[in-house]
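Asks: Presented below are the structures under discussion, each in the form of structure tokens.
Please treat every number below as a calculation from the coordinates, not as lab data. This is a predicted model, so every value here is computed, not measured. Cβ atoms are built from the backbone, for glycine too; each structure is taken alone.
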Structure I
Amino acid sequence: MNITATRLLGASLLCLAASLAQAQAPTPAPNTNIRGTVTAFDGKTIGVATRDGKAVQVALPEGVNVSGTEAFTLADVKPGQVLGVTTVRRADGQLVAIDVRPIPPTARLGLSPFDLAPESTMTNASVEAQVASTNGAELTLNHGGGTLKVLVPPGTPMSRAVPGKREDIKPGETIFVAARPDADGKLVAVRVQVSTNGVKPTQ
């Protein structure tokens, strides 16, 4: 076998090995979203009484930041702002918001199923327009693959995540935790938002 053929064979084997490694790489487990009330926190593990009555323990690594929460209203919505809007579709086809939150402008735009309510959808999108109506307001949202109109009725839960600290996690506070299981199946937090001054996370 000549040198060129040897090099080609070696390159092919490397490509094959890389492809096999990618095929065998485990798919990361999806986040488990935990919503409820803090029952305990010892600085390392958060005890949560979930909305559906379960008691859950979630490890909080040192490197995971904690967000607090402040009020957010339609008056704070500006053209071009990027929002996370959870919607459900009414029987008449109208998309209705059940949660509205500003998210980082670098967030990936798009639509994805969400577990805030049955058959709800998370829309990460930029605001193109806001029109007031007797039923609240209608937002025109561009999610990168097109636009859609969402009705935001009066009283729709809305909040904004703000920098927080681990000390904000106290019994009685409302909390949202996105967690993943570790190798032993224990839930480990990857994102945490806790109520601040009575303002609760709405996601």
Structure II
Amino acid sequence: MQNFPLFTTEFGISSLVLKEIPYRRTAYITIREVGPENFETHLKECADFCRMAGAEKIYATGHEALEGYPLHTAILKMSATAWVDKDKLACLFPVTEATVERWRQYYNQRMAAVDNAATQEKRDEEEILKSGGAYFVHREGQLLGIGWLNDCELLCVAAEPGMGETVMHTLMSLVEGDTMTLEVASTNGRAIRLYEKLGFLKTGERSRWHRLE
């Protein structure tokens, strides 16, 4: 489903993310420009459009007036100096044309319950390949998880139960000694506890998403 980077009405401008509607029945609104007296009218127009497109859940960010709506999740920034526990290292296998579909499917399966995690579609496979930073993590032929790095920024990590530390140390081995950054939903408590155990500290918020009733 098509997103709208600029959804313009008489009362303001927003960005609408609709690609999650077929997968999660969810839409996201980012307010770009709106006058205080027009906020509620513009927000309603955006929400009505999302509902007509099939959204059952709608979340919005980008305007202080949204603080009056229930908080869905905050996207937190975290960082740490990458270090490696050699006892937890596994093997890294870069994603290839032959394996990118499997990587994408595994990502979608493991991230389906994570708030604000974008579904990776078939059309996203080219970007995943071009990035050169997507990996499988294996040990003795067993898949432990996956990761995706952009230089020192961790774009995603997903692991089998109990394998989070191993997957993270293996990914951190690629940038050992450098500052690694990542973003995580505040509602993803399990991931936050893992990152904090590895020395990551919260450095700020990128955005706050509020639920529209």
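Asks: Out of I, II, which one gives 18.9, 62 for Rg and Dmax of the Cα atoms in Å as computed from the coordinates?
Replies: Label of the originating structure: II.
Asks: Work out mean count of other Cβ atoms within 10 Å over residues 82-89 for each of structures I, II, then name the structure with the largest result.
Replies: Sorting by mean count of other Cβ atoms within 10 Å over residues 82-89 in descending order puts I first.
Asks: Tell me which of I, II gives 1.1 when you compute distance in nm of label points 7 Å out along Cα→Cβ at positions 114 and 178.
Replies: On the way: I: 1.1; II: 2.0.
Corresponding structure: I.
Asks: Upon calculation of distance in nm of label points 7 Å out along Cα→Cβ at positions 50 and 74 from the atomic coordinates, which of the structures I, II produces 3.4?
Replies: I
Asks: A value of 47, 29, 28 was computed for Cα extents along the principal axes in Å, for residues 106-193 alone; which of I, II is the source structure?
Replies: The read-out was computed on structure I.
Asks: Which of I, II yields 1.19 for Cα Rg over 2.2 N^0.38 Å, for residues 42-161 alone, as computed?
Replies: Structure I accounts for this read-out.
Asks: Another question, if that's okay. For distance in nm of label points 7 Å out along Cα→Cβ at positions 154 and 186, find whichever of I, II sits highest and give me its label.
Replies: Checked I, II; max of distance in nm of label points 7 Å out along Cα→Cβ at positions 154 and 186 sits with I.
Asks: Have a look at I, II and say which one yields -7500 for helix-only ellipticity at 222 nm (-39500 (n - 2.57) for each DSSP H run of 4 or more, over all residues; to 500), as calculated.
Replies: Value -7500 for helix-only ellipticity at 222 nm (-39500 (n - 2.57) for each DSSP H run of 4 or more, over all residues; to 500) corresponds to II out of I, II.
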